Structure P
């Protein structure tokens, strides 16, 4: 049997933010099994972690495959380790496909130290407009594609053409706008990974926060993910890194009935 936690990350209360499943293991399971668990959970991310020496190695699986960086599942994993594995821990170093990631706990907040994606401005295409339903005023490309919309009210009205979204450049698609209540507001979609909409996307804000940091001439931002669940990210941006801070809440603990465990 394998214990699995489900945690709402970047959430101030239960049923907000982005849920992630977390499996803390003694040894690594087969990649195929981890993928099957992620598919069975059908959450945007299932994270698997194993302690190796003084650090933890961390991997993230979507229903559509392994991914190189995930913010909310990293926060959720740190939350589980600090509250249910080692309650004296206030900082954890993760070894990942994106290098070393550090999460630090301060009171109820968990701050992630992540790499910053470098963005290049892209041409606005008719295909982008068709996929989003609104014509972007700007488009930017890093690992993901960001389409900037003119008005924040448009963000909640976006209805993605999922099949055609798979033809756009970038791994994920983010739509974003300047916000009156927050610094920026966004939504994130990942049909290429089997995820229709990511409720709160940490790695996406390694694109979104630097973009709005440059636009607003601010190094510290409060960003709102405007999914149906919603979530708030406190962002700090420098030339190479992005720090994302938020809260997390435990939803469930289960035992997976796996013969090898």
Structure Q
């Protein structure tokens, strides 16, 4: 499938996991991909090499998010790679992980979490909007944590709740240009990085037992949803949070 041929995409946090899968999937469907990384240059290089080996086009751009000048650094690199071409697809995927439960999260960790997960996507969108073509796509990765009570992820869930509100309001603001703005909310998704977490005795079985489709998620499960939202097939979908959890925690299964 090559329905994104001729389009350009920026994917933040594309050096591993879900972000890498998204970058690879968009490239496989024809997009030229700018794969952003924060600190993992080797991972981003691996993403680009994987895309190129498959016949696609991709470039790696580094910028640490959550610090002063982050957006300027990112878009200096993006501008050099796009070389005057418009941006068609923006995927805000990069995020800091949960910082701990109430009483354990430090002020510094809390501020860093919001700087990376809320402030950076907001100002990345602000900077990207003038570059976006009419009919463009903005897709931000949220989390199922916004609809479930998990004491260990309170501050993280707060950041993703902010992203979902941003999605709703920006969809209304940018719709006149045909730009759709949506969020995708994964649940428990096994990646190469977090794989050891799911090796804890009984954890995979516990989460699968709370999931309608009876398994953990994989990065490709989320990437396929993002690719759909990036395509023309999703032209009439905007302002939505798409649950991509396989039906996590919908209710009792017995």
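What follows is calculated from the coordinates using simple rules that are stated; it is not laboratory data. Quick caveat: nothing in here was measured; it's all calculated off a predicted structure. Cβ atoms are built from the backbone, for glycine too; each structure is taken alone.
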Of the structures P, Q, the one that 22.9 was derived from, the read-out being mean count of other Cβ atoms within 10 Å over residues 171-178: P
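Give the label, chosen from P, Q, of the structure having the highest value of FRET efficiency 1/(1 + (r/R0)^6) of positions 115 and 211 (r between Cβ atoms, R0 = 25 Å, to 0.05).
Max of FRET efficiency 1/(1 + (r/R0)^6) of positions 115 and 211 (r between Cβ atoms, R0 = 25 Å, to 0.05): P.
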Source structure (of P, Q) for helix-only ellipticity at 222 nm (-39500 (n - 2.57) for each DSSP H run of 4 or more, over all residues; to 500), computed value -11500: Q
Structure responsible for 22, 11, 8, with semi-axes √(5λ) of the Cα gyration tensor in Å, for residues 19-74 alone calculated and labels P, Q on offer: Q
Ranking P, Q by mean count of other Cβ atoms within 10 Å over residues 83-90, the structure that comes out highest: Q
Highest-scoring label, criterion being FRET efficiency 1/(1 + (r/R0)^6) of positions 203 and 227 (r between Cβ atoms, R0 = 25 Å, to 0.05), among P, Q: P
Relative contact order in percent (Cα under 8 Å, 6 or more apart) derived as 18 - corresponding label from P, Q: Q
Test item: volume of the Cα convex hull per residue in Å³ calculated as 115, pick one of P, Q: P
Source structure (of P, Q) for distance in nm of label points 7 Å out along Cα→Cβ at positions 35 and 243, computed value 3.8: P
Comparison of P, Q by FRET efficiency 1/(1 + (r/R0)^6) of positions 27 and 131 (r between Cβ atoms, R0 = 35 Å, to 0.05) - largest value held by: Q
Which of P, Q yields 20.1 [mean count of other Cβ atoms within 10 Å over residues 3-10, calculated]: Q
